[in-house]
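These are the structures, in structure tokens.
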Structure 1
Amino acid sequence: MRLQAIYDIAEICSQQGVSNAILCPGSRCAPLTLAFVKHPDITCRTLSDERSACFVALGIAQQTNSPVSVVCTSGSAAYNFAPAIAEAFFQEIPLLVFTADRPSEWIDQWDGQTIRQNNIFGKHVKKSFTLPQEYEHPDSSWHVHRIINEAIALSREFPCGPIHINVPLREPLYPAQHEKISFSKKTKVVNVTPTFFEISQANKNTIGKELSKYTKILVVGGQHIPHEALSKCIIRFCKANKAALVGDVISNLHHLPETVRNADTILSQCGDSVMKSLAPELLITVGKSVISKNLKLFLRKYKPTEHWHIQPRGTTADPFQSLTRLIHCSPQNFFENFQPAEKIEPFHEQKRKNYVQLWQAEENRIDRSIKKYFSDNRFTEFHVLKEILGSLPARCNLHLSNSMSVRYANIFGLTAKNKGVHVFANRGTSGIDGCTSTAVGHALSSEVPNILITGDMAFFYDRNAFWHNYPLPNFHIVVLNNHGGVIFNLIDGPGNLEEKNDFFITNQQLTANHLATEFNYDYLKIDSPKKVKNALKDFFTFNGKTKLLEVFSNQLTAKETFELFKDHIKKSYEA
């Protein structure tokens, strides 16, 4: 069969455990589409908008912790994958991106849907392959099989990430009338022996001695998927070594009682004297980015003597401008091995305890201030969101869109009682373009409740996330609609410009009820304090329907509320 090597791509994917495919309609990609659709062990879904489709694939890959195949036709369709591919690259999520293409001799010849697709995603994929365009010779089949095996292995190799496979295809693209698509019984499958990233005994001894020198140790968790075993190792390490632990809401460390969750609020108002007392001598970081700009500025200003970052391999990032040691092992292996390695002198241990207590004292101060601030039950999106986060199911996935939603949640979000709440956010590139689609991918590939909290700009920007035929009974959405967003009213620069309303802040008058009607979702709204209790009760009842809750506010009130909150925190330090 002329296209047997292409059809066998699906068989190799299946044998390698790649069991999900997102397919975008098109003609040039027909052989690839048919290969995945005809395979009995691959779950296929089709979405018409390539940008949304690739974010949905990203969400499925993140939820299942396995590569997902995503397929599109030739031409500009491929470019629409780019935002999701960049997000997957920086979040280290495995994708197999198949772009159908014209044969090479037709590039630059004014042929329809023909652009330069080789290496189209540049440095935002781990590697880009182009398959041979003639498939009938046995060596060509071997070549295709070898590339697909290599691509799957690379997507999984730490750091995980997207792989691009460009597929030139000649016409005819469809099987003949009586031609049946089947899969070769002897496809080439290359198995990879996993690597275990463990710290050597020699490095244990060296690092253990270094660790024993410091009395002010701070562990900071960046963005990380939920990982219970790692969390347990981190908290054992912190207790044994008397280290303070700071974690943004996206670190998924909120369920540990010892985690300082309010670092951003503390550092925004506490003043230099408190900052100096909180400054670490040894900073240990794990995970990727942090949300808090105040934490970044604090660690850049009060640089630790030593900054160790733990990761098996990959790009050396130095966001706090203080990195002194990159420790190549798995984070779990590192924190397991220092409990502590050296005996600590009593006076030394007491100084470590004092440092942890300083952080906990500030954490408790902010907790009290937040509780007092929200005691008046005013009606703002800020207050309603606090109610929503306090009402989450015991086990759910919480998706936070950019820009203000994730910041709001980081300010007063989750506590130790939210152990079963797993937090996800597109903080690889921090764009608003695919937040909803990513959450849809999670909902399609999990049975637990998936709850998205999003602003109106991110929601309407990604409305094609719903343009498909797949039910989402476990997906509920909160839209904070203040008709344009708050972020450009708050950040330095645009908030003081007379041009802000016309050129920085998008003033829009859309509401989500029309979308809910269009897609047959249950629609709820909160536009007064009287509606909060009943609306939230209905919203958190999962009865097999997608639900959309719209919380109405306005930009001025949202800004004033946020400013009042900051003033309230500041006064707690002046009292």
Structure 2
Amino acid sequence: MSESGFLIRFILLTALFLDVTTGLFAQNTSEGDVPLKIGASYRIYPSSDNQTEVFIVKNPADQNILWVACNTLNFIPFFVSEGIYTTINGGASWRGNDTCTGSPLAFHGGDPGTTINQNGTFMLTRLGRSPFVGLYSHYSTDNGQTWSSQKVISTDDLERAALATNVNEGTPGFGRTFAGWIKFAYPFPMMVAYTDNNAQSWSNPRQLNNPVNRSAGGDLAIGPDGQVYICWAGVTDISPFKEILAGFASSVNGGADWSVTESAFPMNGITGVLPDKGNIRVNGLPNMAVDVTNGPRRGWIYIVTGEKNLAPAGSDPDIILHRSADGGKTWSTGIRVNQDALNNGKTQYFPTVHVDKFGAVNVIFYDDRFTTSDSAGVFLARSVDGGDTFREYDICDHHFKPKPIGGLGQGYQGDNIDITSTDTRLWPVWMDNSTGIYQIWTVPVEFSSLESIDENGSQTTPTRLTRCYPNPFHAETTIGYRIFSAGNVSLKVFDVFGIQIAELVTGFKSPGYYETTFKPGQELVRHRPVSGVFYYRLTINDRIETGRVVYLE
């Protein structure tokens, strides 16, 4: 053997060894891709109150400032308010209060809507309790430490409002904050109002649609050129008011005029209860995000829902994504976000979607595929190709058993979880009752732990070895891999000395999931198959990932 040949084999063997010993890949022992573990979850602000309906926003002027809000519930004495929790140092520490302190304190009704405008002003909307029925707002100019007295937006009976601020300088409606909600009176329409003065006063509410049956839910997002987008669910007119379509409205002139589509796409929401999970109440209401980057999918709109029994959803609750590349004029067919096997009896619910600075689509949701049917964990599904393919991560380091919170209506445990991002990490938040009561949990997810980041801070397109099964194996094993961008692909097998013994795949491949079979008895040419370790190496466009498999003769 030449000196250079020996050196190449030594380097390859060393690289393979380092992949194994540093834990850069994991063997898959379950059906489908194994979601990767992220890190230790923690409570951002432990409380003696139940914390539900969790939302997180970042300060567009200072990304070290994050604000989390929620419903806070206390029963002795009975009290409902809005928890206010903030960090001003990028999550190194958190401070807060279990109630928004804006007066009149005794009449807060929870259901917070949150935004931070371009000047760093915190704005919160909430429901009021009798005699202050309706929707009210407060603002804070000191990162949530003190709050204004309430300002009236609407005195109707209504559902929680969603908030969004246009922080895109030079666009129509720059600096304007919008609130959208469902009015609880016939025909149960989507309503909208806005403020131009930091929530000190609001425009008169405007009815956007005239639904055939009734609307439910509602979410708001701002496009890269100041477009205002609102979505909602159209539901049946009898209980349990199942979501059967998604409605959509848009404005390109700061809310002066609106284009409304009552049925953007069909859906079949999971409205009802989950018997295996203590009969908690669930829904399939739409949640929306927009790509505001300068990337190839700038302006794309993404809506996620919880659905079943309507393809591509199966017979159990799945997470479904629809996307629009033309401002909501047309929508894609559904894309199944969760990557477990179809109709496997596993439950995914309460999705929320966020697009980060790379243009990647991030969806978090509750999922029970790795626990018993009475429990749940939290998953992140991430797509770097606009939703064509997803890579999943198990982001919660423990499971919990959902149970309704007594005294708050049938099956109530809160309906919302949320996610945002800074330049360096994702920030998901959710509620679980593993401590005995519902609390806000998070785990900061570094982008560098998800995908490859180049020296300029840009995201590079990964490959992904997903599973090798069975492992260990006797006669043959199947190697799976996922490609996120088309390219020239090579999959080779080496022995422990770094000698190539098989080339399983070579050639051009389109994005997608692939599997190939390795049979040592047929493919070893110069070596007798013996029990031991083989290494397989996937290469696409000069990017390399390596896995390990054990052969038992």
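Here are some notes:
- Origin of the value -11500, where helix-only ellipticity at 222 nm (-39500 (n - 2.57) for each DSSP H run of 4 or more, over all residues; to 500) was derived from one of 1, 2: 1
- Which entry (1, 2) yields the derived value 49, 47, 39 for Cα extents along the principal axes in Å, for residues 52-331 alone: 2
- Structures compared: 1, 2; top value of distance in nm of label points 7 Å out along Cα→Cβ at positions 108 and 140, i.e. the largest, recorded for 1.
- Answer label among 1, 2 for the case where FRET efficiency 1/(1 + (r/R0)^6) of positions 220 and 444 (r between Cβ atoms, R0 = 35 Å, to 0.05), calculated from the coordinates, equals 0.60: 1
- Computed 29.2 for mean projected area of the Cα convex hull in nm² - originating structure among 1, 2: 1
Bear in mind these aren't lab numbers, they're just calculated from the coordinates by the rules spelled out. All values reported here derive from a predicted model rather than from experimental measurement. Cβ atoms are built from the backbone, for glycine too; each structure is taken alone.
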